[in-house]
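K.L.:
Scrolling down, you'll hit the structures one after another.
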Structure I
Amino acid sequence: MSNLGKAYSSLGDNRQAIECHDHALRISMQIGDRASKSIDLQNLGVAYAELGDAKKAIEYYEQHLAIAREIGDSRGEGSALWNASLALDVLGRRAEAVKLARDALAIFERIGDPYAEEMRQKLAKWQDNLTHSKPCRPP
């Protein structure tokens, strides 16, 4: 269901993607799979962000962040922080966005994630008044 949701999202059908990710989330919760639940929450956040609902996206990113921290998923934690920063920036909350982006970048640098360089560049552009970016989705 999660992969089907990603496929719908890549086709631009984010409403259908949300239905699939929500179904995947219910399954993850039923079987007690916290790692999958975390990913499902992130995918829901990304889909809502792509629909333009930054507030709803942040709600899902915050839940994703909490679980990622609980289970020790550094990459998930960094992704949740980064995606939340993008959504905050869309809402005009640049100072909060920059703080979360810096925290996300620090995690991605610590774990040697190749996305760190792209994040560093986007953060620098933000500081030069960049207002919009796309959320990242882990492979």
Structure II
Amino acid sequence: MLSIRLAVVLFRIVFIGYRESTEFRLYEKDLELSERRALHANASLAAINGRFNPHFLYNSLNSITSLSKTDPVKTEHMAMSLASYFRKNTNRENTNVISISDELESIRHYLEIEKIRFGDRFQFEIISSKDLN
């Protein structure tokens, strides 16, 4: 009878130890997964920040505010160009390769915004071969 009780107690000790060990490993894996998710989120944010210059955004928004008082047509054009620029640059998949036509479109939106900001002091022309696109 004593040996059966001893066997049951030993079995419980082994079982509880195994369960605790398993729960600890699961906790470690959850922690590791959380850390990886945080790293991924930080990397994604860095990638988005790397796609545009925040000063460009601030300057553009300041220009839109100033224009809104004097020229609603330019204000609308600049706001639409800014939206198109950011839509194009923030919705890109995380890849190092984009098409030349997509890059030229992004550059065109950027230059349109700068053209509105600087007026006649800034002129641009984009020339590219259709075959290159």
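Computed from the coordinates by the stated procedures, all read-outs in this text should not be read as laboratory data. Note that the structure is predicted; figures quoted are calculated from it, not measured. Cβ atoms are built from the backbone, for glycine too; each structure is taken alone.
K.L.:
Matching task: -28000 is the computed value of helix-only ellipticity at 222 nm (-39500 (n - 2.57) for each DSSP H run of 4 or more, over all residues; to 500). Pick the structure from I, II.
P.N.:
II
K.L.:
OK, next. Name the one structure among I, II that mean projected area of the Cα convex hull in nm² of 14.6 was derived from.
P.N.:
Clearly, the read-out refers to II.
K.L.:
Here is a further query. Can you tell which of I, II yields 8.2 when distance in nm of label points 7 Å out along Cα→Cβ at positions 10 and 122 is derived from it?
P.N.:
It was calculated from structure II.
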